[in-house]
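Please treat every number below as a calculation from the coordinates, not as lab data. Keep in mind it's a predicted model, so treat the numbers as computed, not measured. Cβ atoms are built from the backbone, for glycine too; each structure is taken alone.
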Structure I
Amino acid sequence: MKDEPVVEAALFCAGRPIEAEEIAQSVGMTVDEVRGTLKKLVKDYSSNGGAIEIVKVGRKHVMQLKGEYAERVSLMADTEISKDLLKTAALIAYHQPVMQSNLQRMVGGKAYEHVRELKERNLIVTRPKGNSLELSTSKSFPDYFGIDAANRDEIKKWFQEHVQNPH
């Protein structure tokens, strides 16, 4: 059996960034074989003109939609989002641009995991600023939540009008 389809299938099934060692263990290949195959798959997917890419993220690889396609089909994606994550997204939208360190003070230690997940869902953008990150909503944020807004100010205004102040 050829290595490429097996490694490709492992990436597809994982549905998350995964290390070469984990792939090697699960498919019975050596780590070097997996790394070589991953390198070839990254190259093949980047040149095939399709909507899917395989990218290296730190020590891991992930199969995902290319950014320009993810934004266009985001409404078809699973929109299940936890209440806590929704709260964090609303805080970012309302206070944007907001520093991750300030968000952490508002929601606690889960802020870092929430930022990672919101970024993976293409709902926020991050920008390094000092020792923290500045967080803002992405272009796909209003569409994802069905908000009729085209920019940050309109998103903030929408939240002011539609979300009651709990105090």
Structure II
Amino acid sequence: MQKYPMTASGLTQLEDEIRTLKATERPAIIRAIAEARTHGDLSENAEYHAARERQSFVEGRIAELEEVIGAAEVIDPATLSGDSIKFGAKVELFDEESEKEVSYQIVGVYEADIKAARLSITSPLAKALIGKKVGDTVSVPAPGGDRTYEILKITFGG
């Protein structure tokens, strides 16, 4: 069975999502299907087909989340230490192209959110950073050409 590394907050987010899907979305879809059925011929009933599509999506997402949650391997970054980058590390980088500092935390695939500076462990940048130390420089292929980053700081936890 495949394990999915993630932080405790990432697991909590997935558990909240599955709770919402089961407690709110599922009953709403059931009501929408029942309502659409009262409108007659189902073969030409757009509301019915839309509700069934939504039901299919939600049930698929619930199944996916149940699998991921069941195989989650929670890693607490606060218990990690060292001077090299690994899962859970918060890294401060200097983007040499934009000449700006950027910060990311390396997290599991199912909790990644680039807008929240949570970088998936499988992303090209995270893969390039793993094992590197402060002062190292990494180059990452990007659509607009390679991006080069200097590692300024590595922290764990908090």
Seminar exercise, completed: distance in nm of label points 7 Å out along Cα→Cβ at positions 56 and 80 gets 3.4 when computed on, of labels I, II, structure I
Seminar exercise, completed: With helix-only ellipticity at 222 nm (-39500 (n - 2.57) for each DSSP H run of 4 or more, over all residues; to 500) computed for every candidate in I, II, -11500 is reproduced by structure II
Seminar exercise, completed: Calculated from one of I, II, distance in nm of label points 7 Å out along Cα→Cβ at positions 72 and 112 reads 1.9, and the structure in question is II
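Using Cα Rg over 2.2 N^0.38 Å for the comparison, can you identify which of I, II gives the largest number? Write down the numbers at each step before the final one.
Values: I: 1.23; II: 1.41.
Answer by largest value of Cα Rg over 2.2 N^0.38 Å: II.
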Exercise. Upon calculation of distance in nm of label points 7 Å out along Cα→Cβ at positions 8 and 144 from the atomic coordinates, which of the structures I, II produces 3.9?
Worked result: II
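I have 15 for relative contact order in percent (Cα under 8 Å, 6 or more apart), calculated from one of the structures I, II. Which structure is it?
Details: I: 15; II: 25.
Computed on structure I.
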Exercise. Suppose you compute distance in nm of label points 7 Å out along Cα→Cβ at positions 48 and 64 for every structure in I, II: which one lands on 2.8?
Worked result: II
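Taking FRET efficiency 1/(1 + (r/R0)^6) of positions 24 and 40 (r between Cβ atoms, R0 = 30 Å, to 0.05) from the coordinates of each of I, II, which one would give 0.60?
Values: I: 1.00; II: 0.60.
Here the read-out was taken from II.
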